[in-house]
Structure 1
Amino acid sequence: MDLMGMMGKLKETQQKIEDTKKRLDTVIIDEQSTDSLLKVTLTANRTIKSITIDDTLLEDKDQLEDYLILVLNKAIEKATNVNQIELDAVTKMDMPMIPGMEDLFK
């Protein structure tokens, strides 16, 4: 087993993961309620960039809270899926197979 080569490959993969995470900051996910009264924009790294609320929702606090929970959860789920697919692609493509190492990249 070439330990030095494996360590170099590991460092290279870690750098690719960091580069992918930076790139995911530029991947935008848009989500909205079915009636378009609430819109959310976030990055694939799950950083919220904007929330747009229609004035009609401001009249009903409970409805607004329900909308926020529903739309934010849908947006976060989409962003998480994109994030996972991208990071999995990097780690599966470049990682030497060492038992237990996959846990380091979660």
Structure 2
Amino acid sequence: MNPDELFDDLADALAPRGAVAGAMFGKRALKAGGKAFACLKGDVLAVKLGDGTAAHADAHALTGAELFDPSGKGRPFKDWVAIPVSHADQWPHHAGIALDGLG
């Protein structure tokens, strides 16, 4: 499956919990209560997990995962982890935690 299809599936799965599709930095994003918690950029899903949390450490430990740098100019968001499509099976888990963190 391509990243857009995976994102659509994720959006559908999280919709019952209040997630809605939107945009962030011109990219597809998931939001709840007007706040973004996940963003698709190319073939990575960035999720807001909170710097210093166990969830952040777990996601960042995945092979190829890195801090999310939406500008690509070396200014990453410390609370966000970009998880590559090679770990798409982990996207729902981490996006769910990010959604929980908004509350």
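Data for the structure
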read-out: Ranking 1, 2 by mean count of other Cβ atoms within 10 Å over residues 56-63, the structure that comes out highest; value: 2
read-out: Identity of the structure behind 13.2 (criterion: Kirkwood radius over Cα pairs in Å, calculated), options 1, 2; value: 2
read-out: helix-only ellipticity at 222 nm (-39500 (n - 2.57) for each DSSP H run of 4 or more, over all residues; to 500) derived as -8000 - corresponding label from 1, 2; value: 2
read-out: Relative contact order in percent (Cα under 8 Å, 6 or more apart) - highest-scoring structure of 1, 2; value: 1
read-out: Entry that produces 4.6 once distance in nm of label points 7 Å out along Cα→Cβ at positions 8 and 48 is calculated, selected from 1, 2; value: 1
read-out: Read-out mean count of other Cβ atoms within 10 Å over residues 40-47, computed value 22.5, structure in 1, 2; value: 2
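We did not get these values from a lab; they are worked out from the coordinates using the rules stated. What you are looking at is a predicted structure, and each value in this text was computed from that prediction instead of being measured. Cβ atoms are built from the backbone, for glycine too; each structure is taken alone.
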